[in-house]
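Next up: some structures, all given as structure tokens.
Every read-out reported here was derived from the displayed coordinates using simple, explicitly stated rules and does not represent laboratory data. Not measured: the values here are computed from a predicted model. Cβ atoms are built from the backbone, for glycine too; each structure is taken alone.
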Structure I
């Protein structure tokens with residue numbers, strides 16, 4: 001019997017911040033005091049608040065320690081574990097709390113969360129099937145074994161679960177199509193090829209609760225008549241793959257995978273296929289080709305995978321988060337519970353990866369229909385350094401930008417589509433006034449252009465031409481006709497590309513032109529980038545009246561371009577300046593001016 005459980009965040013985010021070193025230091029301190037056997041240490045899943053990692057939660061005391069360093073472990077052991085005193089300096093602190101916050105329910109970041117998919121992440125040991133079962137795991141699957149397959153499909157339809165991978169198609173309807181497809185051999189495929197920049201939802205779910213994915217796939221297999229499943233996970237997720245392998249082995253040992261599962265006439269084999277990281281393999285037909293050992297390239301549809309998918313057999317493909325929702329629905333009373341959350345057209349919760357210029361980066365699970373304002377200011381804590389919110393990129397490279405004027409837009413499938421974005425897999429990249437929207441569109445288009453498989457001409461050549469135009473505009477060589485050309489090219493690419501990558505890749509360009517056309521026109525007509533990002537269009541100057549000579553800017557300049565005596569106004573040598581922006585970030589008096597090229601003489605230096 002342990003006196004306390006110490007849940008250490010062992011997800012990739014905290015590991016990159018040194019949580020493994022924190023664990024080692026904690027073990028060392030416990031052994032030094034001879035009390036190692038009194039405490040259970042678990043490297044758990046992601047608790048969501050990546051900004052403040054590494055994290056340790058002490059149970060049953062319910063104390064949330066964050067921003068930990070190995071050197072903090074001596075004090076934590078001596079004061080909390082030995083003397084029963086909470087170490088206040090290790091609690092969460094921020095401008096959004098009056099006193100240090102002790103537990104999840106007192107930390108503002110978690111106030112809007114609704115934990116469904118992430119219900120056990122950071123709570124249980126992800127490498128223990130016993131802990132998953134203890135919290136109701138595999139109960140929905142045992143119920144599904146006693147149900148008629150089409151009845152399972154009907155429950156999932158009735159709950160209103162839509163695919164969490166991007167398009168938002170009805171999950172139950174997709175299962176029904178595969179169920180009714182002829183043939184004795186069918187497959188279940190889990191798409192864990194999470195390729196959007198800034199997205200880490202699926203990875204965190206796999207690392208924190210792998211058995212939930214297995215259970216969801218087993219229920220799907222029962223519903224569609226499949227006896228084999230594949231989890232397609234990119235090889236860049238070694239921790240997720242390791243925990244999946246452990247979960248599969250445990251499920252086989254418990255008779256939850258294999259032949260005649262739990263005495264029913266139902267067999268199921270689970271496989272893992274490691275992907276090489278191609279973004280296009282997130283498209284379901286390219287993913288199938290990769291599993292088959294071919295180059296990952298999209299196939300024409302129809303036939304759809306429900307009719308002819310993996311190895312030519314009927315196949316259901318859903319992403320990680322979709323499968324993680326399934327056990328919640330199929331359990332007793334789960335349909336009504338699930339459908340009670342969200343909006344009329346978008347039921348349940350959605351897991352988002354919140355990144356960019358927001359104070360609280362991390363993973364959040366919120367009800368569908370929550371507004372952008374609530375996500376950014378209530379969950380995200382607002383914009384860094386008190387700057388103004390400008391836009392949010394929803395849906396990754398295939399999504400679109402939503403401007404500040406639409407900050408009260410509800411986040412659901414239909415509202416985002418009307419605004420020119422998509423739900424995607426759940427990436428939200430927040431931008432402030434220092435973001436250049438032309439450069440942002442160029443970045444995302446550059447990503448999708450490089451990731452194009454090249455099979456169809458509209459995507460292969462069209463994205464290259466669009467990128468060339470954006471490069472010209474950002475370099476000051478654009479002409480007014482370029483905007484019409486971008487619109488025309490985008491429409492052609494969307495209408496004629498073979499797969500979803502090509503059909504959606506113009507979205508960042510179209511949405512930024514739609515909402516931030518004036519920035520494009522400034523780049524083209526005035527040869528100016530107001531955000532100070534497109535280096536060919538501006539120079540930096542120091543405001544001589546405001547500069548106090550603190551030398552902060554000079555100390556961070558990588559090329560020693562800033563000259564001046566201490567406590568005297570400084571100057572920038574333009575021949576040396578690379579316009580890297582380090583001085584702007586460091587200057588607290590806002591002395592650095594962004595001056596359009598050709599107008600230097602208008603600004604006193």
Structure II
């Protein structure tokens with residue numbers, strides 16, 4: 001048997017529907033199929049729910065008997081990415097660190113940590129996002145109805161004031177990551193506005209002319225995992241921050257042995273000379289020399305230029321290990337760049353000299369005219385001081401633009417236009433292309449020559465951290481805060497956000513490399529986070545007060561990510 005629905009129109013044009021309970025049978029005489037109406041259900045005034053229940057029962061359909069019109073999606077959450085971030089925050093013990101050191105209001109900090117990764121925006125942007133996404137506030141036990149934007153700002157200030165205590169606990173949980181090796185580098189981040197007490201004009205790494213900035217120092221383990229971050233005034237010089245960081249590591253992290261790895265701008269050796277013997281106890285370093293320091297060692301006979309031709313050469317002098325390294329690829333690149341700059345400078349100089357020659361020839365012609373008795377006694381016969389200064393300015397600007405001031409000197413006057421080229425200096429500079437010297441006080445029994453070089457190269461992990469924090473992974477800049485404590489709190493929040501991003505990258509990038517090669521595609525980190533964000537959780541209302549939580553079927557990439565990060569579907573269902 002089955003239900004048959006017939007529609008018809010009355011004389012008044014109104015449409016009617018009849019519901020008939022029918023069965024099919026075959027005529028014994030003709031053998032043709034026929035339909036018999038068993039019962040006209042329209043007479044009984046049955047509602048849609050009853051009719052649907054009858055239809056489901058007749059068709060022997062499994063499940064709840066409901067009308068399709070009664071199925072409603074009451075709520076949908078962009079769940080996958082957010083769930084992963086919360087999971088990693090717990091695994092990295094950020095949650096535990098904040099709960100134990102910051103107390104009951106730590107959940108507001110967690111909201112900002114997650115919100116920074118998802119929105120990459122300001123505190124106002126994060127706050128507005130929270131008001132539209134109640135799931136995360138519910139997970140962290142925060143009443144979004146009573147939360148105010150000012151609560152976020154006030155907690156930032158308090159968070160910065162407790163930074164030393166929080167970082168100490170953070171280091172305890174991650175001590176195994178770094179042992180005694182710390183990578184240290186510094187960057188800057190620009191401001192919108194001029195009222196911040198920390199903001200100042202300094203060495204601008206962001207390429208934002210006319211913008212004040214702050215200076216940020218970051219300490220990581222050898223893989224670039226963040227351990228400590230500190231904000232300095234925007235005009236702070238890099239190497240002036242080193243001894244403060246060493247003191248912090250010793251006292252705050254209770255480190256008996258420290259190997260600090262920093263670039264040549266940190267001048268670690270010179271900074272250590274300012275410390276007492278007790279303060280220097282247990283501190284070793286790995287750094288690099290500037291080109292002038294390398295040349296001084298060559299002139300003193302400590303190292304020889306020809307030694308750079310070998311793969312790795314180590315020379316020890318005065319308790320300091322010097323590791324001579326050569327990079328042929330970098331050497332070729334620098335040679336080509338220098339030659340290109342030299343050529344472009346000389347072209348510009350030729351243009352300037354042609355202008356000078358033309359004006360000089362006109363002056364001489366005017367002198368000849370006057371000598372022959374020309375009536376106009378006001379003919380120009382010499383360069384004015386203003387004109388000569390203009391030529392000198394153009395040459396100086398070109399020297400700076402093409403970075404050739406080491407090799408050229410200019411003499412410009414009324415009678416001469418001379419550009420001297422120092423071939424010897426050019427050859428000396430060229431001879432160091434691709435060559436660098438790593439200096440270290442780490443004992444050989446602890447770290448051999450190759451290991452020292454590898455540790456120095458790991459500084460690129462700190463540079464990678466700065467790129468992630470300053471660009472589209474987190475967008476730490478520009479900074480809008482006026483209050484000093486809130487500025488420090490903002491940067492501190494971003495450090496924890498980066499710790500989560502770093503952990504994600506550690507898993508995603510190796511998988512991406514294999515997947516892209518296998519499938520001949522070019523998926524990026526952001527493609528993966530988009531896929532994770534597309535894992536939705538929907539709450540369905542089925543009929544009268546019957547609710548069901550459902551996750552759509554995962555695609556290939558989403559399934560792979562849940563496996564890689566150890567996410568279980570049953571955990572996702574506990575929304």
Identify the structure, out of I, II, from whose coordinates helix-only ellipticity at 222 nm (-39500 (n - 2.57) for each DSSP H run of 4 or more, over all residues; to 500) was calculated to give -14500. II
Distance in nm of label points 7 Å out along Cα→Cβ at positions 120 and 400 - structure with the largest value, from I, II: I
Work out which structure the value 19 belongs to, where relative contact order in percent (Cα under 8 Å, 6 or more apart) was derived from one of I, II. II
Structure with the greatest value (metric mean count of other Cβ atoms within 10 Å over residues 336-343, set I, II): I
If you rank structures I, II by percent of Cα pairs over 47 Å apart, the highest one is II
A value of 15.8 was derived for mean projected area of the Cα convex hull in nm², for residues 248-471 alone; which structure in I, II was it taken from? I
